[in-house]
Structure I
Amino acid sequence: MERAEKALNFKHNGNNCCQAVLMAYADRMDISEVQIKRLGATFGAGMGCFESTCGSLCAAQMVLGMTGGSIRSAKLLVEGFRSRAGGSTICRELKGIETGHMLCTCDDCVRYASECLDNLIGK
């Protein structure tokens, strides 16, 4: 099963977007499932309820850091995600909270964050 599919499965089974992406990469990080869930708990709904960066992208950045990523790779991750997610990295914009025009679904954000991360660190 691809990482993006794993992440979506975690999301559809009680985890927020951030936790879902983190859980899909648990084998690449040296932390427990309980720690992963705690780490991602406050990043659901855009790092605090539609106010900021997409939780899926935050998770991908955390995994990137835990697997030896650099500032350069972090920038590439953001650029890749933004290009696939309708031009934004901000949850309230992605969901169209203020405009009524959704740029990207939560499932697609989880998928894109995972796929962009895979492009940088491998599957």
Structure II
Amino acid sequence: MELLIKVVALCVIGAVLALLLREQKQVLAIFVIAAIVVATVPLLLNICTEIFSFFNTLIVLSSLPEDVFQPMVKVVGIAAVTKIGTSLCKEAESDTAAALLEMGGTCCALLVALPLMRMVLELLGQML
């Protein structure tokens, strides 16, 4: 909870600063937003290590192969990176780049999920 408060405070202060700078220098406002991202990522990595630890425990306890969980973790990572990148593009008033990034993120997520989809199809084939 303490980590979440730090992230929220950092983002709110940065957003207010970017809003104030936007009137004077649009480029500086974009750099402030980028600095917020760079400063927040290490804080969020602490949360991610706890999540990965949980997934490792889940893999061990479920006795399922790691190949089942790996695509899911990758898709979540792709979604997070895509969301941040899209927001930065929209902040820079480049809606076209944001839309292309969303499409690219969707394609990458589907590509990463293909092995899991193949496993499901094989399982269905065995059941029929």
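What follows is calculated from the coordinates using simple rules that are stated; it is not laboratory data. Keep in mind it's a predicted model, so treat the numbers as computed, not measured. Cβ atoms are built from the backbone, for glycine too; each structure is taken alone.
Output the label of whichever structure in I, II has the greatest value of mean count of other Cβ atoms within 10 Å over residues 30-37.
II
Of the structures labelled I, II, one was used to calculate distance in nm of label points 7 Å out along Cα→Cβ at positions 6 and 110, giving 1.4. Name it.
The structure behind it is I.
If helix-only ellipticity at 222 nm (-39500 (n - 2.57) for each DSSP H run of 4 or more, over all residues; to 500) comes out at -33500 when worked out from the coordinates, which of I, II was used?
II
Thinking of I, II, which structure, once distance in nm of label points 7 Å out along Cα→Cβ at positions 14 and 62 is computed, gives back 3.2?
II
So distance in nm of label points 7 Å out along Cα→Cβ at positions 70 and 102, computed for just one structure, reads 3.1; which one of I, II is that?
Going label by label, the one that fits is II.
On mean count of other Cβ atoms within 10 Å over residues 22-29, which of the structures labelled I, II is highest?
Checked I, II; max of mean count of other Cβ atoms within 10 Å over residues 22-29 sits with I.
Suppose you compute relative contact order in percent (Cα under 8 Å, 6 or more apart) for every structure in I, II: which one lands on 19?
Computing relative contact order in percent (Cα under 8 Å, 6 or more apart) on every structure in I, II gives 19 only for II.
Given structures I, II, which gives the highest value for volume of the Cα convex hull per residue in Å³?
With respect to volume of the Cα convex hull per residue in Å³, the highest-scoring structure among I, II is II.
Given structures I, II, which gives the highest value for distance in nm of label points 7 Å out along Cα→Cβ at positions 38 and 86?
The structure with the largest value is I.
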